[in-house]
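What follows is calculated from the coordinates using simple rules that are stated; it is not laboratory data. None of the values given here were measured: they were computed from a predicted structure. Cβ atoms are built from the backbone, for glycine too; each structure is taken alone.
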Structure 1
Amino acid sequence: MSKTVVITGANRGIGLSFVKRFIARGDKVYAACRQASDALANSGATIIDGVDVTDPKGVETLVAALEGVSIDLLINNAGILRDEQLGRLNVDSIRDQFETNALAPLLVTDALHKQLTKGGKVALITSRMGSIADNTSGGRYGYRMSKAALNAAGKSLAEDLKKQEVAVAILHPGLVGTEMIGGHGDITPDEAAQRLVQRIDELSLENTGTFWHSNGEVLPW
């Protein structure tokens with residue numbers, strides 16, 4: 001049966017690969033982005049542009065475009081990566097990452113949660129760099145802090161959305177060769193999306209709130 005899927009950060013990288021994969025499965029895809037790429041424009045998705053998830057007006061644009069739409073799957077994919085090291089911290093950079101990576105997915109989910117169907121799902125694209133137990137290299141303060149915050153929000157969402165019979169996945173895609181990390185990675189965006197979709201397919205109310213690697217490994221908090 002066809003599903004209705006909403007994806008943020010859909011214009012490139014993993015987001016675009018998600019769009020292509022769900023379109024190929026016959027799903028109805030709403031692709032949200034600030035500005036559509038040519039590849040997204042030709043994907044067959046319904047594009048909602050002008051959506052900056054850190055801007056209240058951008059979230060309002062998304063909500064208005066989805067008025068009356070029942071959502072089976074919401075994928076909060078939009079994110080940014082910056083680099084701060086001890087001795088050369090950039091407070092603005094840290095704040096930007098927190099607003100984009102942690103606060104925005106929570107606000108988008110809050111704005112749309114009443115439209116999620118019974119048995120629906122929310123996927124948060126996070127990073128194992130948000131794991132405190134797994135941090136053995138330090139640095140990347142803003143990114144690590146923002147993803148740890150997103151993981152905490154995801155766990156709370158998993159508990160709160162059980163009442164609606166909606167499950168939440170907290171997903172690390174792997175080291176993906178996207179523009180965000182300069183194209184150097186262990187897997188391609190298409191490979192990451194394929195694995196992440198498998199994890200989303202396996203998501204249920206029994207394993208809601210799980211912090212997964214896209215390869216199926218359960219990651220430590």
Structure 2
Amino acid sequence: MSLSVENLTISNTFASADSAVLVNALSFSIDKGEILTIMGPSGCGKSTLLSAIAGHLVSAFSLSGDITLNNSSILDLEPNERRVGILFQDDLLFPHLTVWENLAFGLPQNIRYSARKARAFATLVDIDLIELAEKMPSEISGGQRARISLMRTLLSEPHALLLDEPFSKLDKALRETFRTFVFQQIQRSNIPAVMVSHDVDDIPYGGAVLEWPWTQGVTHA
């Protein structure tokens with residue numbers, strides 16, 4: 001599996017002509033199991049770029065170029081058809097569902113109830129959190145919620161994963177632990193991932209990096 005962006009330009013249709021282009025002719029390619037970290041300050045278009053890949057770009061923006069996943073363009077596909085998962089800063093767990101029910105929610109809809117519960121429990125065993133199965137999100141720690149949120153996203157069987165500054169709201173100690181967990185799960189799932197950040201500590205060792213203003217192309221940490 002691979003994710004590629006080819007000559008992607010994103011423009012703000014409501015901005016003045018001299019400031020309309022937010023992302024200009026950007027190209028990169030990521031292979032399965034790899035993580036590309038895109039660095040840049042607030043407002044440079046990092047999250048907008050992820051929205052374009054996921055198919056959630058709002059009407060204020062237009063784009064040109066192409067986005068391909070496994071050598072097929074996904075530009076004309078609806079967000080739910082793109083098989084692109086996204087992990088945000090907030091865990092976004094459903095407060096009225098238990099931990100295992102939150103995990104089961106991420107599974108493809110063709111899986112029946114009994115199998116969904118079994119998969120959810122097996123996932124909790126796998127990440128050593130089985131004791132949380134029947135707890136509500138409000139009853140577990142921030143680090144635990146973050147891990148559950150990631151696993152719910154991966155249970156949806158995405159072909160690529162986007163990470164929108166997923167560590168920024170965690171304290172330093174928890175941030176390091178969760179960062180390692182995320183990178184291990186991406187490699188285990190063997191899917192390409194794009195992570196946006198403004199913190200150099202988030203870059204995986206030896207990982208691919210695209211540094212602002214993104215004109216130099218991809219380098220390696």
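Observations
- Which of 1, 2 yields 114 [volume of the Cα convex hull per residue in Å³, calculated]: 1
- Structure with the greatest value (metric mean projected area of the Cα convex hull in nm², for residues 5-44 alone, set 1, 2): 2
- Which entry (1, 2) yields the derived value 2.1 for distance in nm of label points 7 Å out along Cα→Cβ at positions 165 and 189: 2
- Relative contact order in percent (Cα under 8 Å, 6 or more apart) from the coordinates reads 18; which among 1, 2: 1
- Among 1, 2, structure where mean count of other Cβ atoms within 10 Å over residues 85-92 as derived comes to 18.0: 2
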